[in-house]
Structure I
Amino acid sequence: MHPTVSVIIPTFNRKTLVAEAIASVRSQTYTDYEVIVVDDGSSDGTVAYLGSLNLPVQILEQQNSGVASARNLGIKASLGRLIAFLDSDDLWLPDKLQTQVTYLQTHPEMGLVYCDEYITDGGKDSGKTRFSINPPRHKLSLPAFVDLAPIHTSAVMIRKSVLDEIGPFNEALEIHEDSDLWNRVSEKYDLGFIEKPLVTFRWEMDSIHLMRPDKRDRFINAGKKYLEAYKAARQARGLSTIEREAIAKSYEIIADMERAASLIAS
């Protein structure tokens, strides 16, 4: 019998952290799930290390191709009708899966559900959650640069049928691949939100995150690619006036980032 939930964990050179992430899944109160770890070409012995732990997980390997590609490989291998994503440096609280499964069972109109998150920095609780400042949204109808709702993949559970319908993550995007997917889901479905924090986002653990200052140039270039993908995905139906204005505003925001990065560099 197939599991109800497929948990997909992409990882790259984080053998200890991904083991911690897996432990947080195994601590869930809900148990009808499978765990698929996708190693994105690690060079730190991740696969051998996880194998030595004899964990009840499926491990897939690929050449380093990026997080979108890794998640998509996991989606292709998944057997569950619900997909939950967990980044390898984050942790779930014990009732994360149960709470989201129940929500989607009682809200059939929702294409996905996401939750609030605790945020730690430097190993310490920041004293705030992701949505204590940013209001949650049920639709993301405009580009992420202006339609601010920082939905994080580790907080999302989505119906596999929705991914079958709209397609998986855009592998051409190095970053914003998540915002691109939420935008496409929002074209047809509402997004459910659970106010309770059910995830711990460990900012300090991600030394390669493209939003960090030393990765600014790559973040800017990726933002331009995201906007081009946003426009292309809506070419058939045409862009509304509001969307065109939001795209123009997004390019202005990126231009401001470029100017700021240039001043810092000089």
Structure II
Amino acid sequence: MKEAGKPADADHPFGHGKIETLSSLFESILLIVAALLILYEGIHHLAYPEPLENQGLAILSILISIGVSYFVYLQNRNAAIVAESSALHVNSLHFLSDVIASVAVLVGLILMKLTGWVMIDSFLGFGVALYIFAISLKQVKSAFLELTDTQLPEEEVQILRKLFDEFRAESLEVHDLRTRKSGSTRHIDFHLVMCAYHTVEASHSVCDEMEVKILQFFPNASVNIHVEPCEREKVQCHHSCPIFAKQKRLHT
């Protein structure tokens, strides 16, 4: 997180956000390894069941572990939401998996104490392993998509398009929209077609307004707008362009 939060420099002109993504990918892979180890232990205990000792002390230890892990999970999850951090999000999943595993162990210990059936531990272990594997695989996919510069989710792209529609009175068209995410930073690039009779100052003012609007929805975004003049030979400005008509009224 400390490295990913560093500002852009000569070697990293787009910032260091991908370091955070790599971190979340690495931790997700470690969680998958943990799930496989739990699965292996469950199979081993099925083949070679062993009675558990000090069950009362074990139950007390697990109750403490559940409380501490759940508290840390909530703290990490809330911090991840505020910072939009994939690394913190995976870390919260790590502690959530600890909570789930501990609850399963607690149930298993209680049932074994009541029934004496030691194989319960293995079956609960299988369930925990599958759960950890599923959430970790989902996060691996998310990190992989981010590292390969996949565009932002469709719902976020639709928010951007609705924002563009609010500027129909000042601009003619938005095209070549490109989006991606690096760490907690969203990169948003697009071309904005303006009336050729607009001044540079007027066009820049519209871009500033659009950027402010985008940052209201995506506070940590990096917005790059390329302004293009309309192709006057392809349009009949004096007949159809409302912006040209507005400019003409202002100058007469």
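Taken together, the values in this text are just the output of simple stated rules run on the coordinates, not laboratory data. Only a predicted model underlies this, so the values are computations on that prediction, with no experimental measurement involved. Cβ atoms are built from the backbone, for glycine too; each structure is taken alone.
One of I, II was used to compute Kirkwood radius over Cα pairs in Å, for residues 106-201 alone, and the answer was 14.0. Which one was it?
Checking each candidate, the match is I.
Matching task: 3.2 is the computed value of distance in nm of label points 7 Å out along Cα→Cβ at positions 146 and 170. Pick the structure from I, II.
II
For the read-out helix-only ellipticity at 222 nm (-39500 (n - 2.57) for each DSSP H run of 4 or more, over all residues; to 500), a value of -12000 was computed from one structure; give its label from I, II.
It was calculated from structure I.
Matching task: 159 is the computed value of volume of the Cα convex hull per residue in Å³. Pick the structure from I, II.
II
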